[in-house]
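There are structures below to look over.
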Structure 1
Amino acid sequence: MKQEYFEIGQIVNTFGIKGFVKVNPFTDDMERFEELKSVFVIKNKELIEMQIEEVKYQKNVVLIKFKGIEDINMAEKYKGCYIRIKREDARKLPKDTYFIADLIGLEVYDDNGNLLGTVNDIYNNKVHDIYVVKNDLGKQILLPSTKEVIKQVDIDANKIIVHLINGLI
């Protein structure tokens, strides 16, 4: 089942005294925040819709001013909270690219039909994404997201078919 919301960052601190928060972005494109009029902040397991008033950038963080958050004391209450957007507010992806949230949990099979495990995590090593696949015994396989290795991704069927080249296992 596809996720309804995507996490796009975490509020890690306050910034200044006028109510800005520092956000560690989870997206490849930090400017993405400028396109959003509102986001959902998770506070005490509750989704709170917050309107974005202003967005600035500082090194690798995004500085956001939410409407109604007027000073550092108000902003402080959101430290550690995660920020989500609705799936329909996410950018459209190019062909053959997927949201990480949709890939986590998919079963991974080799091209002979053998189950290798499920996608447990995905990270980027600057060259390409690496799929972390774990089996029931906890054994981990790292698969590069290349055309030579990832042969088919079928989100609806909950599976990925891969070709294991020498040295991967």
Structure 2
Amino acid sequence: MKATHIEGLLVITPTIFKDDRGYFFESFNKKIFEEHTKSSIDFVQDNQSKSEKNVLRGLHFQNPPFDQGKLVRVIAGSVLDIAVDIRKKSSTYGQHFKIILDTQKQQILWIPSGFAHGFVSLEDDTIFSYKCTNYYHKDSEGCILYNDSEIGIDWEVQNPILSAKDKVGENFSTFVSQF
């Protein structure tokens, strides 16, 4: 596991065993994961989405007490994955981290509670998977506008395909974090 410039975000690069039949790797090992995060993590919900090229989902989060940590990875295709620090007391508040997650490297990103998260699909039929530390709670969900100039994310795509919810996300300048 490798730490990023934002405290708490970890990039996991699994050891992949390949042969003429295909490949094998451990996508999650609770013992190793907890050693690196220095906490006991209990995942309670797994989610999966399929997206066509240029579909952008985010920047989503759930407010306390229904906040979620997410362990995210790509099963097919590739994404540009983004995590934005929304922890008020963090020295990196408002900063973002981005990484390409794909089926070549099979990297996995740990996004703890206190981050807004989003991704844009770079290929058709991209399948994205994430393990969550809390159950989805509709009344606790939030969305920051994906293209807010104050955050300054270069999504590296022109004309992303957005849901109605993502088109009207909150501006970061008026966002009041509960983290």
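Readers should treat all values here as calculations from the given coordinates under stated rules, not as data from a laboratory. Since this is a predicted model, take the numbers as computed values, not measurements. Cβ atoms are built from the backbone, for glycine too; each structure is taken alone.
Which of 1, 2 yields 19.0, 60 for Rg and Dmax of the Cα atoms in Å, as computed? Intermediate results must be reported in sequence, preceding the final value.
Values: 1: 19.0, 60; 2: 15.9, 54.
The value was obtained from structure 1.
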Which one of 1, 2 has mean count of other Cβ atoms within 10 Å over residues 33-40, as calculated from the coordinates, equal to 15.8?
1
Origin of the derived value 18 (relative contact order in percent (Cα under 8 Å, 6 or more apart); candidates 1, 2)
1
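Where does the value 19.5 come from, among 1, 2, when mean count of other Cβ atoms within 10 Å over residues 65-72 is the thing being computed?
Clearly, the read-out refers to 2.
Thinking of 1, 2, which structure, once volume of the Cα convex hull per residue in Å³, for residues 57-144 alone is computed, gives back 92? Show your work: numbers first, answer last.
Values: 1: 178; 2: 92.
The structure behind it is 2.
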